[in-house]
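Once you scroll down, you'll see the structures, which are given as structure tokens.
Read the figures in this text as sums done on the coordinates, not as results from a lab. A quick note: this is a predicted structure, and the numbers were derived from the prediction, not measured.
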Structure 1
Amino acid sequence: MDISVNTESQKLLTAHRGIPSQAPENTLSGIRLAAQLGARWIELDTQLSKDRTPVVMHDETLDRTTSGSGLLREKTLDELRMLDTGEWYKPEYSGELFPVLEEVLEECKKLDLTLNLELKLYPACDPAALVERVIELIQENEFPLEKLLLSSFSRDALIRCRELMPQLRRGFISEEADFGLNGVLKEIDPYSIHLDHRVLTPEIARDIKGAGTVLAIWTMNEPEKAESFFNMGVDNIITDMIDQF
């Protein structure tokens with residue numbers, strides 16, 4: 001299969017964590033609604049439970065988006081599945097189960113979504129362990145690689161991805177303008193660079209595109225600014241409000 005870089009701007013949009021402006025983030029309901037509203041790319045976060053099951057959630061702790069509390073990594077899958085991940089958002093989402101990555105992969109296949117899966121790593125987490133378990137699931141699920149991108153702030157995680165499954169697309173995320181492009185290109189050989197839209201300049205965009213790398217920005221929620229970013233060379237805008245673009 002051909003999953004090579006296309007350096008021509010395709011003006012793509014990615015639904016960030018689903019569509020958190022209308023549904024609880026990182027949930028199956030959010031994925032379905034984003035697809036219903038026209039999303040073709042979706043960005044979600046994955047971490048490991050205490051018993052090494054890849055689950056889908058952004059935060060290090062459970063307090064903000066679930067009925068539980070404490071560190072996610074200290075909970076088993078059975079404990080996580082007892083939590084409600086929707087009622088905090090709106091009563092009509094009460095009963096939303098904590099999603100596991102396996103379910104998300106199946107849902108993305110069913111909805112024909114391209115998945116930007118962020119490997120979410122906090123200081124006490126093991127990058128290699130997360131990468132290994134995620135890749136195991138991808139292979140078991142036979143998820144189409146042309147519909148998948150693994151992204152992360154963690155260079156160690158993306159280097160491990162490259163070692164284990166070099167044909168899998170990798171995206172390096174940074175909130176800093178001076179992230180060391182040459183080092184990232186050498187160590188990770190990324191498909192894409194994902195920058196905080198607030199630090200992007202025409203010069204940085206030119207350097208990234210000149211390296212033959214896809215350029216994405218996050219998290220940009222102002223539709224009136226989209227065209228200026230696309231004109232700068234951005235290929236993909238990651239947004240909470242895909243329905244507004």
Structure 2
Amino acid sequence: MPLVVQYPHHPGSGAPRPLSAAALWAVAAQVRRQAMAGRPGFTLPAEALVAAARRVTVNGRAVAVAWDLEHAVHDEAGAPVLGVCETDPELPDTALVSVNAHVVAGRPDLAASTAAHELGHVLFDVPAALGAPARRYRAVTADPEALLDRTTAASERRANEFMGALLAPPVPLHLRLLVHARAEGLRTVHAPHLGRQGSRVLAAGNPPDAVAGVIAAVAGDFGVSERFIAVRLARYRLLQGGLLP
């Protein structure tokens with residue numbers, strides 16, 4: 001079965017209309033629901049994501065995805081990059097995705113985030129690029145804060161935001177945060193947030209070591225790094241006072 005997603009787009013070109021963060025989270029939820037079907041827990045590893053996304057249907061358009069997770073990946077200058085998504089006019093309706101096996105070796109969290117980022121390019125950039133001259137979209141950073149960098153190209157920010165919400169979506173992340181916070185006796189407060197409606201957020205002023213332990217536990221739940229979780233907490237406003245230093 002293909003992975004099926006829909007989002008607001010231009011019918012003629014297939015290009016996305018401007019998508020808010022919440023709209024990108026909704027697309028990520030569509031993907032996660034299909035990729036996690038039958039999987040226990042909260043971690044979405046690269047292998048499971050690849051298995052679910054060998055064929056995708058984006059707003060009714062079918063795209064085959066050829067994944068390569070076994071080789072090194074470089075840019076035009078020969079510098080290593082985490083991954084790349086390409087289209088080739090000689091391969092109609094196909095996206096070519098590579099994840100740098102050398103760079104992500106021993107880092108399942110990095111493999112998953114790179115695969116998710118490149119899938120974001122497949123879903124949002126490839127439909128409009130098919131049939132045009134070859135296009136490349138590279139993942140060049142392992143830093144989860146890249147999505148906060150306003151100098152990054154819009155397509156890269158979009159792929160990063162999709163990736164973050166795919167691997168650590170707002171409601172499950174909020175629930176796991178509260179489970180661990182309560183187990184540690186940390187203080188929570190009512191404050192505006194973008195997670196589970198009606199639930200509290202982690203209060204400012206809790207012992208830093210205990211907060212760090214909770215973040216580490218949540219990171220383990222979702223199979224990502226602690227810094228990745230800290231960034232998502234900031235994006236969803238689940239930590240009173242914002243991102244940890």
Worksheet item: Can you say which of 1, 2 returns 18 when relative contact order in percent (Cα under 8 Å, 6 or more apart) is computed?
Response: 2
Discussion item. Given a value of -12500 for helix-only ellipticity at 222 nm (-39500 (n - 2.57) for each DSSP H run of 4 or more, over all residues; to 500), calculated from one of 1, 2, which structure does it belong to?
Written reply: 2
Discussion item. Please compute mean projected area of the Cα convex hull in nm² for structures 1, 2 and give me the label with the greatest value.
Written reply: 2
